Structure P
Amino acid sequence: MHPRATAATIRIALVGDYDPQITAHQAIPLALQRAALDSATTLDYQWLATADLHQEQDLQGFDGIWCVPGSPYRHVDGALLAIRLAREQQRPFLGTCGGFQHAVLEYARNVLGWADAEHGETAPDAERAVLTPLACALVEARDSIQLHTDSRIAEAYGATRIEEGYRCRYGINPDFANALLSGPLLPTGHDSAGDLRAIELDGHPFFVATLFQPERAALQGRTPPLAKALLKACQALQA
């Protein structure tokens with residue numbers, strides 16, 4: 001792990017199993033670089049394989065955490081460790097696609113106390129699979145999303161209606177949605193059919209997760225608002 005270069009440098013941990021063939025993994029470095037340029041921020045990011053995350057010190061020194069697409073992860077507990085630290089230590093967190101799914105799983109296990117909560121992708125027969133296949137898989141699909149007016153995500157976009165792309169097959173199991181979303185985990189974005197596509201954690205400086213992949217905008221030469229918002233949240237905590 002590289003020491004922090006200066007107090008102004010923002011260090012982001014990219015938690016996931018890097019694969020250059022995954023479109024989102026191609027986009028995320030570009031997204032962060034564009035966001036850093038737009039924000040006049042010095043940026044350092046590092047890919048952290050889930051199999052290398054075993055203890056808190058493995059994430060020491062990072063200002064923010066982005067749990068990236070590409071599930072199933074090789075080591076689910078590594079991803080959940082990173083998400084738990086971001087949640088408990090008030091570190092800015094962004095989860096996209098698989099990151100959304102595992103943010104829900106971490107919350108179910110460690111906040112609601114559902115030790116038997118599972119991801120349906122890796123445990124399809126589990127009694128408490130809090131993530132199950134979407135009614136319609138969102139593979140290379142685009143759709144509009146209606147954002148809650150007072151949400152951090154709407155603030156980042158400067159709009160309450162956006163359009164984004166997906167490569168996703170799993171979402172929150174409707175059987176557990178009420179229990180999952182009746183506390184500080186807030187539903188803040190829904191698609192054109194009314195299905196949940198974004199969540200935030202109330203009482204946290206920046207904890208946002210989306211089933212869509214906002215990072216893809218960087219591949220079209222646009223700065224993803226949530227990448228910029230992640231860096232802004234990290235700057236605010238450094239100040």
Structure Q
Amino acid sequence: MDRIVITGGAPLNGTIPIFGAKNSALKLQAASLLSAEPLMLENMPDLADTRFMAQLLKTLGVEITWIKETHTLRMHAAEIVSTIAPYDQVRKMRASFNVLGPLLARAGHATVSLPGGCAIGARPVDLHLKAFEAMGADIVIEEGYVKAAALRGLKGAEIEFPFPSVGATEHAMLAAVLANGDTVLKNAAREPEIADLADCLNAMGAKVEGAGTSTINIKGVAKLSGRETRRRC
């Protein structure tokens with residue numbers, strides 16, 4: 001298509017439903033791994049990316065129920081049956097890499113393929129891994145996979161990013177909520193999806209303050225959500 005021609009002069013009217021933002025929804029999906037209790041996301045965008053993430057979560061042991069009529073996704077990670085996220089699934093969407101932190105925080109170890117399928121160029125995950133190492137995780141990269149372990153649990157840490165990174169900030173938050181002690185994220189990203197993730201985690205029982213500012217404080221808790229948590233995307 002060389003051009004689009006628009007002829008004006010006619011009044012516009014009508015109603016268009018606005019569904020949740022994909023960038024928020026994907027990280028909220030990853031948060032389901034942090035709790036043995038159900039997480040329900042309302043106003044869920046039904047997209048290829050959210051379906052890819054749901055399929056990966058199912059592989060890890062999350063019970064997935066799509067309620068199409070109400071645009072609701074119910075996820076129940078009663079038991080983590082696998083801590084391995086294979087390349088064939090992670091390569092489809094970079095955000096799939098964000099299951100590493102929740103698996104590490106809840107199960108104590110994880111093996112996750114380095115992300116692929118990114119159409120906008122290389123975006124390394126070194127800031128993600130450095131944050132986990134600061135929280136006490138042992139990280140090894142072998143044959144395209146990140147192998148991470150914190151068998152005695154993650155520990156709170158002070159982490160200062162060299163530049164604000166949305167992905168690294170979100171991923172560190174997902175891991176730190178179950179860490180032992182307090183975590184401070186400095187030079188954190190301040191995009192709306194950061195605050196949205198914090199709101200969801202807090203609704204699940206986490207203690208996150210400062211999301212949306214450059215400094216985020218997280219007090220680790222032993223577990224998340226003793227009830228069914230609902231969040232609107």
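Given a value of 14.3, 41 for Rg and Dmax of the Cα atoms in Å, for residues 108-219 alone, calculated from one of P, Q, which structure does it belong to?
Structure of origin is P.
Assign the value 1.00, calculated as FRET efficiency 1/(1 + (r/R0)^6) of positions 132 and 156 (r between Cβ atoms, R0 = 30 Å, to 0.05), to the correct structure from P, Q.
Of the options listed, only Q reproduces it.
Kindly point out which one of P, Q the value 2.9 was derived from, the read-out being distance in nm of label points 7 Å out along Cα→Cβ at positions 12 and 164.
Of the options listed, only Q reproduces it.
Supply the structure label, taken from P, Q, corresponding to distance in nm of label points 7 Å out along Cα→Cβ at positions 68 and 188 with the calculated value 2.3.
Of the options listed, only P reproduces it.
Match the computed value -0.19, -0.60, -0.98 of log10 I(q)/I(0) by the Debye sum over Cα atoms at q = 0.07, 0.12, 0.15 Å⁻¹ to one of the structures P, Q, and report its label.
P
A short reminder: the numbers here are calculations on the coordinates, not readings from a lab. Bear in mind the structure is a predicted one, so any value in this text is a computation, not a measurement. Cβ atoms are built from the backbone, for glycine too; each structure is taken alone.
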